[in-house]
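S.K.: There are structures below to look over.
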Structure 1
Amino acid sequence: MKAFMDENFLLETATAQDLFHNHAAKMPIIDYHCHLVPQMVAEDHQFRSITELWLGGDHYKWRAMRTNGVAEKYCTGNDTSDWEKFEKWAETVPYTFRNPLYHWTHLELKTAFGIDKLLSPSTAREIFDECNEKLKQSEYSARGLMRRYHVECVCTTDDPVDDLHWHKVTRDSGFEIKMIPAWRPDKAMNIEKPDFSDYVAKLGEVSDMEINSFALMVDALKKRHEFFEANGCKLSDHGIEEFYDEPYTDSQIEIIFEKSMRGQQLSAQEVRQYKHAFLKVCGEMDSDAGWTQQYHYGAIRDNNTQMFNLLGPDTGFDSIGEFNTARAMSHFLNELNEEGKLTRTILYTLNPCANEMIATMLGNFQDGVTPGKIQFGSGWWFNDQLDGMTRQMNALSVLGLLSRFVGMLTDSRSFLSYPRHEYFRRLLCNLLGNDVERGLLPNDHEALARMVEDISYNNARRYFKFY
């Protein structure tokens, strides 16, 4: 019986072990999509406890705790101590067998704190105290943890109205790890939200202009886009439920914008027309600036706030939803492509049933110039686990070029999430190692090593043009 999480964890063959230990493991980390708090990096935040570092803002753990019957006050409450919250998490961990949280939890304890013990109610106090004692040391600060995991660059997720103050502070401090802002204009896209007009007013303030039309909002966004670029931004990100391809005219979009600013109810069709126009403008801006654009699609958000009431019954979901998504995605990307405005693009899906569709879609828009110009993003959110990442890589392998893949990201708010890169790299090496052992790939060590190092790091470094 193989030991749990030993040095060859997830590595089933000698080939996989060689590829990981001698090639993947040594590569730096480019974390090109995360949700770290920039202020924590700028101020080199020292964490008061493992609870703040591990459970603060971690919706994955909160979700598991709630499912295990843990009261909300132990997840997000303010009237419980760090120890009480940690104790409830420790009680939950033994129930996470076969959930990725079980692997992540113990990989993080091992790589950050050197703790091999399994977290459970019987070990909770010992582990809590040991982690907290180590967190008093300077090397366990926010920056210290980034150094520990050999991080070279992180891209945070930032709203166009952000002044990027903490990015500037970090840059001016001489910190050797790059922290680059990433443009996330969802609030300007989500015209159906009740606070849309308030957001537009705020955008006008930071852009030093009054916004009373869609055209003027675009002008304001262009100003902020240029500001982000001046501060090192090289990529955008959009969180969308689906792709939009409803026909529209400029005058229709202006009317829709004016109705929303007056607080009038919009139809589902009007919302979709607006979002189509908005995303197209953003794609054009990204192309002009030479940025990479990312689309995270398929998440139905804000499920406890009666989201569907905002749009009415016609939400665009139907029995052939994936076909409609594929068609809309194709039309949208082609619209930019026909204008010569389709920049480097990464597509992420929350629905693994769409893996083959996306992997196929990539080939429709490669330009024969930029290797892997259109990318299938790594397993995202609930697909960010052993099966999800493996299925994503298998689909990409069959229908595209895995060798040109830009690899893993954390998509996390935690400074302890970098082992997800290790987890991904182990899975990648195991996938290739198994193919070699089964005679499906040649035992060409040089080619395999190059492929692993490229997917782990080199491809991302070349693709994003951060340097």
Structure 2
Amino acid sequence: MGEHSSVRALVESIGQSFEEFAPPSRKTSGDGPLGWPGYADQRARAAGRTDAEESVLCGRAKVGEWEAVLIAFDFAFLGGSVGEDTGARIVAAFEHAREQRLPVISLVASGGSRMQEGIRALQQLQAISRACLLTRQDRIPHVAVLRDPTTGGMWASLGAAADVVLAVPGARIAFGGARVRSAGEDGDTFRAEGKFADGQVDRVVEEPELPSALAELVSLLHPARLSRPAEPAPVPDALAAGSPPETGMQAVERARAAGRPRAGAYLDAYFASRFEISGDRAGGRDEGMICGFGDHGGRTVAFAAQTGSANTPAGFRTAARLIGLADQLGIPVLTLVDTPGAANDAESERTGIGPAIGEVFGAVAEARVPVTTLVIGEGGSGGALALAAPERTWVTADAYFAVIAPESAAAILKREPSQVPELAAHLKVRPQDLLDLGFARGIAR
């Protein structure tokens, strides 16, 4: 066996009983559509080194307990580059996934389009992008694993088009490869860790952990597991016992208490297992917004949970992305509300805090799947309301919700600090007030 055996070994480590698809009819012969001198010999030598006819290996296998379609790139075959025959194999693999309703896992390691085939190779980006889109429209999940390197068109058309994007540590990931970038530009910006920090990759996963991570994702997102139509996510149990607060200021103080149960505790209690996704795919991450998918009573539920901080535009865009993805796949959503309000510093304004909050409002309003909300702490104005589901919001006894914080109300009205408790009472922020005013459906017990 040639170097291709390492790619087959990777595939077989991720999926059991791998069955390779019969490739589509070949389109490229001789020196290719451009008549590139020596191209036929280059392909022949690559085939000899790798024991493969092309730069991708496509087939189906069991990933954990569920079947999936695998697309694996072999960088040893002409740098994992994509020509007409490569593109045809990738498109055919996506078609098989749609016909059989199987998730797609792309294991990418590619330098981009094959220059020896010119525009014919470049056109494959359009065909692959369309295959990804049709698969998404059919509510079939696509997970990409970015290996070293992932550059050019396969990052833009295949990797970045996936619903969930993983990367191996240290992988070089960039639209422009190292040989064509501006001189001297390098560093984490062009590697997996930088892409994770910039919100373009959901998680960096060590290679030995890939099989278990992919098995968990396939289990949670497999179309055969998801019911139609999606049933609402059950309301989580309250983690802190007690009666509702007597006064508005007491409600605010209890919600701000350091020892109050936070989102992490609620997620741990609610889910048997969960897989977090991260980043807004546009340059940012916010650790104050936890998003992902989890197993609750044998069902998959998506979640977007605020952790008590003032969320940034990246946090809201990540939540909007999560809700949109859940709606696409037919997965019910649980949101946990806990924020003093949206971030209001200059950087948040510059990066679009208003439009980002608007994206979440739109995602909740547009969702065809049911969204269930539990307010577990502070409900600070629009930054909290964006994640609250109309008609399906509950609140715990140690939470409040307000159009504005009572301290801010005092500042606007030019009142003394001593009048803050009075304003908290006027704002009707207690859980029982929210129930009486028709905002909440109930107080979680």
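S.K.: Given a value of 8.4 for distance in nm of label points 7 Å out along Cα→Cβ at positions 38 and 430, calculated from one of 1, 2, which structure does it belong to? Display every interim value, and only then the final one.
M.R.: Working: 1: 3.8; 2: 8.4.
Clearly, the read-out refers to 2.
S.K.: Name the one structure among 1, 2 that FRET efficiency 1/(1 + (r/R0)^6) of positions 14 and 398 (r between Cβ atoms, R0 = 41 Å, to 0.05) of 0.95 was derived from.
M.R.: Working: 1: 0.95; 2: 0.40.
So the calculation was done on 1.
S.K.: Suppose distance in nm of label points 7 Å out along Cα→Cβ at positions 206 and 246 works out to 5.4; of 1, 2, which structure was it derived from?
M.R.: 2
S.K.: Out of 1, 2, which structure matches 22 when relative contact order in percent (Cα under 8 Å, 6 or more apart) is calculated?
M.R.: For relative contact order in percent (Cα under 8 Å, 6 or more apart), the value 22 is produced by structure 1.
S.K.: Tell me which structure, out of 1, 2, gives -10500 once helix-only ellipticity at 222 nm (-39500 (n - 2.57) for each DSSP H run of 4 or more, over all residues; to 500) is calculated.
M.R.: Values: 1: -14500; 2: -10500.
This figure was derived from 2.
S.K.: From which structure (1, 2) was volume of the Cα convex hull per residue in Å³ calculated, if the value obtained is 159? Walk me through the numbers before you get to the answer.
M.R.: On the way: 1: 159; 2: 145.
Only structure 1 yields this read-out.
S.K.: Moving on. Comparing distance in nm of label points 7 Å out along Cα→Cβ at positions 230 and 262 across structures 1, 2, which is largest?
M.R.: Between 1, 2, the highest calculated value is found for 1.
Values in this text are rule-based calculations from the coordinates and carry no lab data. Here the structure is a predicted model, which is why all the values come from computation and not from measurement. Cβ atoms are built from the backbone, for glycine too; each structure is taken alone.
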